[in-house]
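Undergrad: Next up: some structures, all given as structure tokens.
Just so it is clear, none of the values below were taken in a lab; they were calculated from the coordinates. Keep in mind the model is a prediction, meaning the values are calculated, not measured. Cβ atoms are built from the backbone, for glycine too; each structure is taken alone.
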Structure P
Amino acid sequence: MTLDAVLARIDETLPQALDRLMDLLRIPSISTDPAFKPDCARAADWLVADLQSLGFDARAAATPGHPMVVGHGGTGARHILFYGHYDVQPVDPLDLWDRPPFDPEIQDTAKGRVIRARGSSDDKGQLMTFIEACRAWKAVHGSLPGKLTIFLEGEEESGSPSLIPFLQENRAELSCDLALICDTGLFEGAVPAITTMLRGLAKSEFTIRAASRDLHSGMYGGLARNPLHVMADLLSRLHDSTGRVQVPGFYDDVAELPDTLRQQWQSLAFDHASYLGDVGLSHPAGEQDRTPLEMIWSRPTAEVNGLWGGYTGAGFKTVLPGDAHAKVSFRLVSNQDPAKILTAFRSWAQAQMPPDCDILWHDGIDGSPASVMEISDPAFESARQALTDEWGRPAAFVGAGGSIPVAGYFKSILGMDAMLIGFGKDDDQIHSPNEKYDLESFHKGIRSWARILARLA
């Protein structure tokens, strides 16, 4: 009955919750542009005041960049940290917006009502779902729903330069039993989901150099080594005919997907034809013995992100270039070590070099490992059931093809797993003009957190 009362309170006070979100959305907290530094500070102060009104001991902690909002409150056996970010992406190109990006509005669309504004989905609307769930709980119970730490970052959209030092310097204060991250979405816009796997990333930029200068192709063609040919040959050998990466040891630390997760992913009936069709493609191109969801969630990749050399301007310049350039990246899974992968790639590439060719590496050995959550913790199944109860369809444990580095930092620096739960949709146009957040996502997101906290606290 007490949870029912909280859910009823959420429904009754939705207009007031929307008003608060609108106030936050009006603050142009663009973290990457120094011109908006005062606005980022204003957004942090707004959130501190709001958290204090709920009984949190909250502050805006200074960093070399934008403030971190930290708040503590409540009591309970399990200490939970909630993470979100209050900064937003730039709005350019402004002329593609249908309305001013920081003048939020609720609009009726063919698919339902939406909140239209920069940051509505990424991430202000999402983080406010959790705060509003706490507000409703406090109104009904007179106390917060458990022992909570709120941690809101102001630099996520600009590379998080202050995040790692802040986590290291405040490890004792921020270490909890479990982290909750609200910066993800519903699977295919409809299925509630908990992201339990995030791929890591390793990157390498390099040059293959042959002659000391560009050469006249009539005088040297057929005799001198062409580094573009060498680069093309090298990159063509990166995969075999079945899609497997050929760098020695590449798969050594890749774990097989548990059968229970594989079966659950299959039950999602992912329409890969539609997924590819949306971008003008039709045939999966990865490892031929893997399902499409395995390819983008639980398998590693090697991708050529850029390739150039020689003359690329208008008309023709008949030269053999002196050098060729490429950018290659690896999405990592399981226990793959970025340094180990990049070292192996460099050794493999160097071994492919013919006479008269050298490789120059333009960056260090750097990257971030994958994040794999320990879903044997009963909290994960409790949260999955809570989401199922709210959305009326089975919630799923899913993976993510990209990277959310903060989840890995919580594990490596603070020693805790993260549960990634969000209510965004693929058509929210985050980072693009006319960003939106479905009103249903905001409303049911608040209710979802109330149900999850009732089970976890």
Structure Q
Amino acid sequence: MREPQVLVVDDDPAVRQALQGFLSGNGCEVSLAASFDEALEAFRTSPPDVAVIDNQLGAVSAVERLEVLRAVDADVPLVVLTGHASIDLAVTAVKKGAEHFLTKPVELSALLATIQRTVENRRYRREHLAAARAREPEDPFLGTSPAIRRLAEQARRVAGSDSPLLLQGETGSGKGVLTRWLHEHGPRAGEPFVDLNCAGLSRDLLESELFGHQRGAYTGASAAKAGLLELANRGTVFLDEIGDMDPAVQPKLLKALEEKRFRRLGDVRDRCVDVRLVAATHRDLPRLVAEGRFRADLYFRVAAIPLTLPPLRERSEDVPALAARLLEGLPRHHGAAPSLSPAAIDALRRHSWPGNIRELRNVLERAALLAPGPVLGPEDLLFQPAAAAGGEPDLELTLCEVERRHIARVLSAQSGKVDAAARRLGVPRSSLYQKLKQHGISLPRSGRPV
């Protein structure tokens, strides 16, 4: 677990140095600010885990400006110190966003305990929020565009039905997310949900996955195995890329859907099954039917209720909301959730998104990893696996090389200042020096990494 990053804000240099010495000696990574403006800049560039702020910063009352700091990053806890305490001031401080209010002269041991408890509570809140979000099904209708509102209305009308659904849309448009939502909001919520991507699966493997097999059914079948239809009984089966299903398996699936029974491979006994089928494809199924590559009777069975997901390029007004939601789930490499500058949002909206939401997620993950700070600009957005310096595609880089390049880039952005670079990277200075040695990054007199 990394050292907690503490920002000490006090206009008295003796107090700043005393607090830095004590906190650094007790396992904290400390940065200093002599004014409220310096504190504001630190929040923008390298948000700490906790900020300890003297209320009287020259002629400025910090309590009256806490809301400004919280507008930059509301996730950073604020501990206010004051030499002139009163009940009214304490109430005002809490209302403005202070988590703790301590009277000076403060016992250093009490301050340290408050910081440690505050950081631990912050970590717990983050973990609890992440766990809660992980349990929530993703919202497939995020946005305000007419296309996504129309899809939401259609999906809500059919969610309670038990009829098969066919989701049509380009790769990466969110068919899997919509299927999960339909399951969670339908009559089979709480029952099993299983999914299978049919693309690239051989006939034998596809049959085994769907229907299961008995021991000895084929070479290598050393034990009996239940198929996905059996495992999903009373629940939902999601067959992604059903247009790529082997033609020899299609009549067996049709029979299982119509008769609600099937046999495992190598078995002579029928097994009953009751599932709702949701199928998805990016292919033109009617054309495949006309070409004889997909059974017409299976098509009419799975396409009882068709839903079409719009491509992202047709709902560009939804991109900012989608991007914000995706960024919430990304690792916080700089101590704060990644955010987008207005110019970056404009660049995202102007992109054509051939890979749809999946491409958007990849672009944001790459930007959050490689950007030197928590605010992503248009220069951080790589819309294709663009060639890196020397013509080497960035997707072919090893993790070690990505780390080396990122450290070098952050050091350059910080003019070779190791302390500032360590704060931006969210690591102790000693750890950064170890990384510099590990990757062979030297610091010449100019301070620029080479």
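Undergrad: Any idea which of P, Q comes out highest on relative contact order in percent (Cα under 8 Å, 6 or more apart)? Working shown, then result.
TA: Numbers: P: 26; Q: 13.
Result for relative contact order in percent (Cα under 8 Å, 6 or more apart) over P, Q: largest is P.
Undergrad: Of the structures labelled P, Q, which one yields 0.30 when FRET efficiency 1/(1 + (r/R0)^6) of positions 96 and 312 (r between Cβ atoms, R0 = 35 Å, to 0.05) is computed from its coordinates? All intermediate terms of the calculation are to be shown ahead of the outcome.
TA: Working: P: 0.75; Q: 0.30.
For FRET efficiency 1/(1 + (r/R0)^6) of positions 96 and 312 (r between Cβ atoms, R0 = 35 Å, to 0.05), the value 0.30 is produced by structure Q.
Undergrad: One of P, Q was used to compute distance in nm of label points 7 Å out along Cα→Cβ at positions 240 and 408, and the answer was 2.8. Which one was it?
TA: P
Undergrad: Quick one: percent of Cα pairs over 34 Å apart came out at 51 when computed from one of P, Q, so which one is it? Before the final figure, lay out the partial values.
TA: Working: P: 41; Q: 51.
Corresponding structure: Q.
Undergrad: Taking distance in nm of label points 7 Å out along Cα→Cβ at positions 56 and 400 as the quantity of interest, name the structure among P, Q where it is greatest.
TA: Checked P, Q; max of distance in nm of label points 7 Å out along Cα→Cβ at positions 56 and 400 sits with Q.
Undergrad: Between P, Q, which one scores greatest on distance in nm of label points 7 Å out along Cα→Cβ at positions 112 and 352?
TA: Details: P: 4.7; Q: 6.1.
Going through P, Q one by one, distance in nm of label points 7 Å out along Cα→Cβ at positions 112 and 352 is largest in Q.
Undergrad: Matching task: -10500 is the computed value of helix-only ellipticity at 222 nm (-39500 (n - 2.57) for each DSSP H run of 4 or more, over all residues; to 500). Pick the structure from P, Q. Could you put the intermediate results ahead of the total?
TA: Working: P: -10500; Q: -13000.
Computed on structure P.
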